[in-house]
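Quick heads-up: structures coming right below.
None of the figures in this text is laboratory data; all of them are computed from the coordinates on show. On a predicted model such as this, the values are computed, not experimentally measured, just so you know. Cβ atoms are built from the backbone, for glycine too; each structure is taken alone.
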Structure I
Amino acid sequence: MTAGGWTAMLLKLDGVTKKFGGLSAVSGVSFEVEEGAVLGLIGPNGAGKTTLFNCINGTLPITSGAVYFDGEDISKLKSHMISKRGIARSYQIVQPFGNMTTLQNAMVGGFCKNKAYESAENIAMESLKLVNLDKKKDVVAKHLNLGERKKLEIAKALSTQPKLLLLDEVMAGLTPAEVQEMVRIIKSINGSGVTLIIIEHIMEAIMSLSKRIIVLNFGKKIMEGSPLLVSRSEEVIEAYFGMEEE
């Protein structure tokens, strides 16, 4: 919160477009995210959600438009510089360093802003505690199950000490009980002061976590609003289910 009780704007996208040749994977997307918010990003497969994440964190250079973070235009910065400024992300396909321990994996993120081994280790342990993985700190990562690897992916990102965390389908493939645990973990992360943008196909989870949801389809933002408003939108229903007969 800023002075006077106003919430600071942390992220702003202004007409972000990403083209691959003649194809626009993301087309003119604009929105803002307030500090401390949880924003849901949904849409059918191929809608451009992950590509948009890649544009925000610098993995992909944008074709046009601009990305502003904490008042700074970060559109042309490399991903490692954006990470140092406070944006971290998880990936759909978890790829831990299999022969390293859980703690060592999390420490990789800890070295983003801390060169001292002890500091990186302390930060990594706090991240593991936040995702309920601290008791597995000495387990070699290749022996973790899928749910644990998903949590480790988040812990690695948290260890960079982000202001904004981008979560890309961290609940995919999890059991119902694991999904419920992940929802609790994400709420705890947000409660610790981290702003979140979440891509997720499990509607019950995304609706319970997000106060505001943005819907993408064919790379364009087709709707933005509350979970209730989005869930009742005929345009959103058409985007998800209208092409099943093709």
Structure II
Amino acid sequence: MALLEVKNITKKFGGLTAVRDLDLVVEQGEILGLIGPNGAGKTTAFNVISGYYKPTEGQVLFDGQNITGLRPDQVCKLGLARTFQVVKPFPMISVTDNVIVGAYNRTGNDKQARKKTMEIMELLGMTEWADRLAGSLPVGGRKRLEIAKALATQPKIILLDETMAGLRPIETDEMIEVVRRIRDQGVSLLLVEHVMKVIMSLADRIAVVHHGEKIAEGAPQDVVQNRAVIDAYLGEVKANVAG
């Protein structure tokens, strides 16, 4: 049984259809990459899956349960966590306390929450930032903190929304290793990313969306050779890199 199933999701905003009849499946232990041009509907799909939007049509099944229409906190409690394109730390408290907030999703015990927080910060290489104010971290640090907060909720799957955007090459390489360590902990991932190096390094499969619809899905090496994908997206990516 798949861990996450997105079945025929459509999301409309008035006369605008942001996502149309989208199907996605993420298996236990898998990393699925979700790519496409800006405005293709990737973040809207994330918002539907994680409970921020209710779909106009379709269903979201998680771990065998229909979670369509549940609130984000209910979805998180079931084991589905997410990050955001625009990171949202609590800037005036420490990095440690930011992560502890996530840990309280599973326990009300301060000692247990702090223990889980320390484990996660060590896993993600963040212990040297423990006492820093979250708002003082550079972009790379805030991105990693966003992941730590999600991981602290003890999810079965994390939806990562452009976690590598704006990072320097060495930070990107470090973040790729962070994601691999998370998967090694048994956590599945659905990954939205524009950095093709990241997608090709991490994804077991890739799904491509364009104008809200899925136009291709398969192994990374097959998808990047798909003519429809090249025309709709990869040509744009290469042009942006060249520019």
Q.
Once FRET efficiency 1/(1 + (r/R0)^6) of positions 34 and 90 (r between Cβ atoms, R0 = 30 Å, to 0.05) is calculated for all of I, II, which comes out largest?
A. I
Q) One of I, II was used to calculate FRET efficiency 1/(1 + (r/R0)^6) of positions 162 and 186 (r between Cβ atoms, R0 = 25 Å, to 0.05), giving 0.95; which? A) I
Q: Output the label of whichever structure in I, II has the greatest value of distance in nm of label points 7 Å out along Cα→Cβ at positions 66 and 106.
A: I
(Q) Matching task: 4.4 is the computed value of distance in nm of label points 7 Å out along Cα→Cβ at positions 154 and 210. Pick the structure from I, II. (A) II
**Q.** Computed 27, 16, 8 for semi-axes √(5λ) of the Cα gyration tensor in Å, for residues 42-113 alone - originating structure among I, II
**A.** II
